[in-house]
Structure P
Amino acid sequence: MEQILSEFRSYTGVLELAPAPGSEHPEISWGDHFFYYAPDGEVPSNRQPYATIVTKDYPGDVDSHLDEPGRWRLNIHVGSAIFTELIGCPPDGIGELRVDYSAEDVFTPHPLYGAYGWVCIVNPGMATLERVVDVLHRAHLADQRRVERRQGAEARRARPE
């Protein structure tokens, strides 16, 4: 996990939210990591992270067996094109797949958000690490473009006629 965290932390404008015990964040999120493009250092209130690392099962999301010792999952919003490259079908086609969400070191659709272009990897390792780094960087750049596009649109709306 440290290698993945180091990769994230090298990106310009990345904001890592890592809730810890005693923080204002829900206890279930303690120990997990949430990544945004947010060069102002503020956690966005109007959008989701582009990637997360989760270290435990969440209610309704138990198929990866993350409560077992030593297991964690990297989740990345990659969009339709990259999703299709990694999974072999578009996000709207995952209903036809038989997926072992507990398999380690393989890309799978996210158990809950796969239809929205999210992939995940339980315990990324040698089989996926090179591709994970590439996909993470592309996801970060895509989030950066979305933020900058929104900021440009907001600036245009704010200009007086």
Structure Q
Amino acid sequence: MVKKPVKLNDLVGEIEMQIDDTFTYINLTTGDVITLTRDEMSAAEDEKPIDNFPELKKENIEKAIQILEDEDSVYVDFTLRNEFNEYEIIEDFIKALEPQEIREELFAAIQGRGAFRRFKDNIIEHGLEKQWYDYKERKIKELVIGWCMDHSIDIQS
């Protein structure tokens, strides 16, 4: 099998979207990143008649069937939901900030319900928004690159 590199930005985008009830796969021969819903995977597993679905769903169910029937190991599961924890990245980002007053304010903001909203409001207030998004993207890229290296998958920048 001839492997084609996967675009780093495609994989980073999948991690950033991180929608529950979706599954992501890499087609090693094309380098394509495929995201399917739980419903589409279930329809393929249950062998439901494909004609009962809208056109876009039909295409995705057909891809799901190909993935489920993949005997040549063309597809690799890239569902990293459990390996990416945005809250931990936020904590690491805050730990690196100066002065201590900003760190303390942001740590207080991320406690309890609504933590992500308060965090985002606070980084905007302190002019840290660009710094945060650069940091987060760098951490996601590190995760993706490490995962791809562990799975012998070539990446294209």
Structure R
Amino acid sequence: MSEEGRFTIHLEQVEGFQIKAAFDWKRVPDLLMDEPPPLGEQQGPNASRMLAAAAANCLSASLLYCVFKEEPPDDCLTAEATCILVRNERKRLRIGSLEIKLVVADVVKEAARFKRCKELFEDFCVVSASIREGIPMRVSVLDRQGEILHVSE
């Protein structure tokens, strides 16, 4: 698979388990992420909630783009993302599954393209399609001098 693009999000620990995420778009404000108690103070979403939101957002945008292209009507879709957490055989908490519900207004379901789009839109959602296929990930741990302390593939 060829690489079509690349972007980098910068994260920095603020205090405790609070992490500030700085996005690569200048007009997007930083986002404070945090863990729920007893680890954190729940001052922002944690990574599992961000993943669920990302999947629901991507599916929503994909459906709206397919049906309306660049100009979807306002207030015509709501979404709900449910994340089911499970423990694996080693008792580690994992995302067992995601349930995404998209609720569309009549203007969506009555649109000429809706019938065709409801069969296509999931395949064009970058996030949910990637999650379903599994995402290869390389993890590196470096010290502040740049020495590699750990690499996993």
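Derivation of every value follows stated rules applied to the coordinates shown; laboratory data play no part. Nothing here was measured: the structure is a model prediction, and the numbers come from that model. Cβ atoms are built from the backbone, for glycine too; each structure is taken alone.
Here distance in nm of label points 7 Å out along Cα→Cβ at positions 35 and 139 was calculated and came to 2.0; which of the structures P, Q, R was it taken from? Mind dumping the intermediate values first?
Numbers: P: 0.7; Q: 2.0; R: 1.3.
Attributed to the structure labelled Q.
Ranked on relative contact order in percent (Cα under 8 Å, 6 or more apart), which label among P, Q, R comes first with the largest value?
Q
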